Structure 1
Amino acid sequence: MDVLGVIHGDDCRSGTFGEVALERGHRLDEWSLAWGTPIPEPLDSYGAVMVFGGAMHADQDEHHPWLREETLFLQRLLDLGLPTLGVCLGAQLLARAAHAPVMPAPEPEIGWLPVELTDEAVGDPVLGGLPQSFEAFQWHSYTYGLPAGAVELARSAVCTQAYRLGSRVWGIQFHAEITGEQIESWSAEEPDVPPPSMPVETARNLDAWQSLGRRLCGGFLALAEGVRVAA
């Protein structure tokens, strides 16, 4: 199966999710609308799409005009019914494409913070296998409103953390794809942003967090594989 990773920066790539896709025998294309280059393959040739994070905000069209194009691109994804998973900015952009608002969060969430699944997450093919509560790696100051018809799957004390839209689209606000190298890169770029405790908490939590992220991504890809076989 061909998998498309929509990225928004060289240090905001597919991380462990890309590793899981390759380990499952799939081919992964990473591509960005910001590059101004054509998509590597026709969109409907992909069996799954993952939309990753980025340093920009989901409503900064004036600074990043390609965001308007990406909104239209994601709307086409939704129309096609391709299995899609959005992460952080990706989750916000998918919500925007589904005509939900995106806005600053009540406060930033950066570092390791608790997340709780909702009752609706029970039996969900992507989040249903996760613990009821877990320490999630976060790095965001924006959030989204739930699209019409979406089901909220997780929350933090600050904002919504995950949703399912229909039966093939998911958004997660937390960074389940993160690698240690990415955390180091983001921290070096913005050294005054992370809390002082983050290096110690990362050393304690990262291995278990990557295992959880692999499980989440594996659930998403298993669903996409099933959709592909049934098509």
Structure 2
Amino acid sequence: MFLLQPSDLDAIRLSFQVACTATLLSTPLGIGVAYLLVHTRIPGKALVEGIVNLPLVLPPVVIGYLLLVLFGRRGWIGAWLSDYHIQVIFTLTGAIVASAVVGFPLLVRSIRLGMEAVDPAYCRAARTLGAGAWDAFFTVTLPLSGRAVLAGMTLMFARSLGEFGATIILAGNIPGVTQTIPLAIYEYTSSPGGDRMALSLCLVSIALSYIVLLISGAAGKSLARR
């Protein structure tokens, strides 16, 4: 009942690859956007915050369609990338882009809360001791926000691991290429007699998510002790 097919192992591998890549690539940008929202006074900050949080309220299918319009061959970004022979739609890159866009608001919100909790007096003290703005950020703000950054990365990783709607629109459901765990489960539930294999992948997904939460909790405690 719980045996996995080679295609299922490919789906698990691709899910990890997509989630890890999307999280690692998004984290520096997420830190920058969170810092922008917390420590700067720029015109239109509310507009920027709204755009960042928009994927939280939009249906994933809508996000996937908008990305398809952008990255299609006639899209604003897709037409430019096609000049360099780079294709995003129906590729692993497309799955990574979809997961990154959907999970990015969770990353930013978590990091932002961590930065808001840092006492500004610490940064002011660092500046009075001769540290520049970047030095104060990398030696004070970022280390004190470490647990929030880790929590945001965990949330985004878990969200990317379970992403379905935007991925199937932008990247498709191609076994061995873009088929992640949720897409494989969808295919099994749409096929006669696929319920058992769908259940097996559901249990795998639950186990993986739980392991990620355990690792995140242990790492958070380690950072707190330091």
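Values quoted throughout were computed directly from the atomic coordinates according to the rules given, and no laboratory measurement underlies them. Note that the structure is predicted; figures quoted are calculated from it, not measured. Cβ atoms are built from the backbone, for glycine too; each structure is taken alone.
Suppose you compute semi-axes √(5λ) of the Cα gyration tensor in Å, for residues 21-156 alone for every structure in 1, 2: which one lands on 24, 20, 15? The value was obtained from structure 1. For mean projected area of the Cα convex hull in nm², the highest value in the series 1, 2 is held by structure 2.
Once mean count of other Cβ atoms within 10 Å over residues 29-36 is calculated for every structure in 1, 2, which label goes with the largest value?
2
A value of 22 was derived for relative contact order in percent (Cα under 8 Å, 6 or more apart); which structure in 1, 2 was it taken from? Here the read-out was taken from 1.
Consider the structures 1, 2: one of them gives 0.95 for FRET efficiency 1/(1 + (r/R0)^6) of positions 5 and 117 (r between Cβ atoms, R0 = 41 Å, to 0.05) as calculated from the coordinates. Say which. It would help to have the intermediate numbers written out before the result.
Details: 1: 0.95; 2: 0.30.
Answer for the origin of the read-out: 1.
Ranked by distance in nm of label points 7 Å out along Cα→Cβ at positions 101 and 173, structures 1, 2 are topped by 2, which has the highest value. Given structures 1, 2, which gives the highest value for mean count of other Cβ atoms within 10 Å over residues 125-132? When mean count of other Cβ atoms within 10 Å over residues 125-132 is computed for each of 1, 2, structure 1 gives the biggest number.
Each of 1, 2 could give helix-only ellipticity at 222 nm (-39500 (n - 2.57) for each DSSP H run of 4 or more, over all residues; to 500), but the derived value -11000 comes from 1.
With log10 I(q)/I(0) by the Debye sum over Cα atoms at q = 0.12, 0.15, 0.27, 0.28 Å⁻¹, for residues 85-148 alone derived from the coordinates and found to be -0.34, -0.55, -1.23, -1.21, which of 1, 2 does the value describe? Traced to structure 1.
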